[in-house]
Structure I
Amino acid sequence: MDGVMYFTTHNATYAVDAESGRQIWKTKIEYPSDTITCCGITNRGATWYEGVLYRVTLNNHIQAIDPKNGEIIWQKVAADIKEGFSMTSAPLIANGTMITGIAGGEFGVRGFLDGWNPKTGEHLWRFYTIPEPDEPGGSTWQGDDWKRGGGPTWLIGSYDAELDMVYWGVGNAAPFNANMHPGDNLYTESVLAIKPKTGELVWHFQFTPNDSFDYDGVNDPILADIELDGKIRKVIMQANRNGFFYVLDRTNGELLKANQFVDKVTWAEGIDMATGRPIVAERVKKMLRTGEKTEIWPAAFGGKNLAPMSYSPTTGLAYANTFNIGWKYTPVEQPYKKGVFYIGARFEWAFPEGPKGYLRAIDPLTGKAKWQFPTAIPMNGGTLVTEGNLVFSGAQTGELYALNAQTGEKLWEFRTGSGIIAPPITYQLEGKQYIAIASGIGGVYNSLSNDINLKNINPGGSVWVFELGNGGDTSTVHAETIQPPKAPDAQAVSKKLKSWSSTVKKGAELYEQACSHCHGVEMKTSGTTFDLRTFPKNDKARFINSVINGKGSMPAWGNKLSKEEIEAIHEYVIN
């Protein structure tokens, strides 16, 4: 706005001159030691409305900021961080109402959407995504499961001003293990159509009833008018984590199309177009019946993760970064404990021999890819398509790519200083068009994948801006990352597990619940968080003190885990 670019990190808001990059102001955010989140410490941007900047914080504060100097105009708190709630995505302004979502499904929270007056911060309404037993949808839960049922709303929705309708995705049920929450579990794994002034639910569509695999329904709802059977339809499109590409009529929620858009889907045989329900595969039914470890595709990363896709009315194609990763999944019973990961499952990733991801140009009506651009590591930074038929997207190894939107031909690449997990943006100043991208590795894949290709990526934290010129080639030379040694194979690890004491086994269980989302499954880290496999065996006091009181970006766990539990985790770590 007025030649100023605003951007956020989890603990700061910045204003910079959009032409020169010079910082105008920076406002820091201080967090209490017990601030804990799932799946990467991050923030997904700010919102501008009538001369005011709005953002959220990890400890659930909503801030109205004066864009001239960064001062806080008003600040409200949406939820208690100690319950497992957090906020990571920008607010949405719709018909004069500001709407915010909430994260925390992995901690067994009860999700909701809030409506606010953006001028004053007055709280206007709250819509719970998990209904109480006597409310519509309440019968899809059993007993008290609804009280800790998940249903987070952590990614921003979309707004249709003509219909005055907000479309917002709802995330996973808690815990993952479907045996622990029988029923369809409304409104988890759904898209909601609501009225922004009141929070009234107009319609909903559920993608994955009684989900076991964290197939969050929050992925970006793309609004478009497309021709279908000779008629222009107002549609909402979503490339769902469950591996199917959905096209719905956004006026009433009618399912129009649902097609597989990734190579491998094993949890379902397809979508029943009469009911909209998935045709659940026999392997999943057997897994839930027997508790056997079962390979499932896609993994929790989904066929597409949170990175926003884009749609071009010119080509009629949607451009999405897709994942080609499965997991070996075992459902387990787990008691609920406030503030601790509540997933009810053990898992390990199933990586393919070839590319782990593709940038795909997808036909929304068939799910088929017109072209695909493979990468060794899945790109998870969003796409930008221009009217000039260019597609821009960034890689987690640091490259920013420009591709031909019609053919997928790579036209240009530039290697930034770190991994990219943000979407590119474009803007104009004084007749010149620019492309901007934030570079700084982080996020869910980096935290949880233990992908050794990310081991040597610098943490970064920068914004890169490029002027669209006359077609001259300013590409940088591509460089492969140097991989560290691979971890021991699963057979060797399994042999070691049999010799563990009951204390070490208990520590392994607690580690999965409390530590794995930052330090990696089985302590296999991608490298940007502390590698606990290197922790000295003879420094127990340091370990216990760090866990109880927190250290650096790690929150304090002393109010969530007992000293005995922390000692058990220490025994697991050193063994």
Structure II
Amino acid sequence: MSALIGYSRCFLTIILILRPITQCFSQQAPKKQPHIILIVADDLGWNDVGFHGSVQIPTPNIDALAYNGVILNRHYVQPTCTPSRAALLTGKYPIRYGLQGTPIIAGQPLALPITEKILPQYLKDLGYATHLVGKWHLGSYERRFTPTERGFDTHFGYWNGFISYRNSTHSTNKFSGKDARRGFKRAGNEMSDKYATELFTEEASKVIESQKNQEKPMFLMISHLAVHTGDPGPNLLEVSNKTYNNEIFKYIKNEDRRLFAGMMKSLDDSVGSIIKSLDNNGLLEDSIVLFIADNGAPADDPIWGYGNSGSNWPLRGEKGAVLEGGVRGVAAFWSPWLKKKSRVSENTFHITDWLPTLYAAAGGNFEDLGRIDGIDQWNSLTESSKVLRHLTLINIDEIRGEEALVFNQWKIVKSNRTSDIVYFLRYSGDPGDTGPEYDMDIVMASSVGSHLSKINCKITKEECMDSVTSSQLFYNIRSQARVHDKCSERIQNPSEHYECFDDYCLFDIENDPCEYTNVAKKHPQLLSMFLDMMSQFKVEIIKQKIPTIDSKSDPKNFNGYWETWTDYGGSTENKSNLPVFVLGTLFGVAEVLIYMAILF
């Protein structure tokens, strides 16, 4: 026992260096509590935004947000939607509460445990008004698991994973019904014959306008349906105006990719409208704006049937995989408190980091958050650019056999040898190199470009650059954000070879983001050390529960609506045992010395 405690203390000392460095450096929160606007795109691919190098689909507003702020080029998320949203709102890896697997299916009595306090609840403690527009997808079989019972003052949107873009229908292979809510009230009529992306944008603008003369700071999370496929049927990919869409994207020969481009355009327009609304209501200069994807794109999906023709190119893998195409998510951050704007950050950032980072920005104390996996990166974003995160668990899915862990520039990966998994390990998605020439003038003249440049100039006159200088700077940033140059071997030899089934692969992810060359045999000590790390995380897993679909959830029982259909009390409420974060005997003395030498 004494040896166990001794080794545990050794390891915990190292972890204190690796994880909560935020406690060693003073995190300077804004003097005024900022408004926090969090925009989440659903199933957006790495290569679906212009600032990563694609010319195929113009995204001038999203690009302008990125160029005026910080591009997070190593922003890791979870492989699918429910786990990502859980990690985002709890600040903890999904293995801590058993949601590390596939997304919650409508009709499953499954939810994020009530024992987990989440971001809107923390912000309410600091005096925030909290609003959710769009998708929830963290469970709704009982009322207490729904958004307005978990810290959001208001919610307009849907509870399950997706809906039709025009009538709020959500269908599974068993049941179908409307999934539309305003708070706890049914809102099918409000969503009828209106395009979902535009509808959620209008709602977000109303929330912003209502905040204009309020003393409370605002937390607004816009969790878009776009660019996820719609409800299964003939209109999986839906655009606001198909005739107009076919005209402006006529150079895209693939019809599905052309439809996806229209969905992407609506999402980009939404970002422009939200920034415009913030500025018009006098809130933008006191706001933090974050745009992220929840996971990579399901470019082609013959297994689940929800392929959206998005692109993760040139990264390997797609939604559902722990490879970079599935978990290296699009992310851009803007705030007037950024000391150095217009840059690309290659620091590792995990989606769990947003809870402590935003909480710190709002004036909260990191100590209040208890034991979490997220790191407060407010200072690294706004002041110092210090590297704070070294160790990142991507995921351990004990059922599917998918595992990955990142330590500094290294990543270990293991996949399960099944036909389903193999499919997701391909290089997939359109290269995005055919289309109109990238036009920075359009980016700068976009709604986001014009509003943010005005705010930046107002804050610091030194940042007021002429258009030529700004354009040159933005082109340079775009070049830095591309990973193509590091993937030249993969691009020239687009082999589908993959060897990480029977043994773990080790990749130098900094120099090989496309996971092309396995270097495990060259670095056996590193691989061994990372396997030790992984084994200790496995000790802590709360195993997944996969309940069957409850026939009582059928919307036919509730006038055609998905409802909170039962109250299971303590029997299947998905309670989580409080995880033990002491990781035990990870290293012997020799391994500790190696570990420290590599780190420093």
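Nothing in this text is a laboratory measurement; each read-out follows from the coordinates by a stated rule. None of these values were measured; they are calculated from a predicted model. Cβ atoms are built from the backbone, for glycine too; each structure is taken alone.
Going by FRET efficiency 1/(1 + (r/R0)^6) of positions 36 and 364 (r between Cβ atoms, R0 = 30 Å, to 0.05), which of structures I, II comes out largest?
Once FRET efficiency 1/(1 + (r/R0)^6) of positions 36 and 364 (r between Cβ atoms, R0 = 30 Å, to 0.05) is tallied for I, II, the winner is II.
Comparing I, II, where is Kirkwood radius over Cα pairs in Å, for residues 188-347 alone highest?
Once Kirkwood radius over Cα pairs in Å, for residues 188-347 alone is tallied for I, II, the winner is II.
For FRET efficiency 1/(1 + (r/R0)^6) of positions 148 and 164 (r between Cβ atoms, R0 = 35 Å, to 0.05), which structure out of I, II has the highest calculated value?
Structure II comes out on top.
Name the one structure among I, II that distance in nm of label points 7 Å out along Cα→Cβ at positions 140 and 508 of 4.8 was derived from.
That value comes from structure II.
To which of I, II does the computed value 8 (relative contact order in percent (Cα under 8 Å, 6 or more apart)) belong?
Of the options listed, only I reproduces it.
A value of -3000 was computed for helix-only ellipticity at 222 nm (-39500 (n - 2.57) for each DSSP H run of 4 or more, over all residues; to 500); which of I, II is the source structure?
Traced to structure I.
If you rank structures I, II by mean count of other Cβ atoms within 10 Å over residues 396-403, which sits at the top with the largest value?
I
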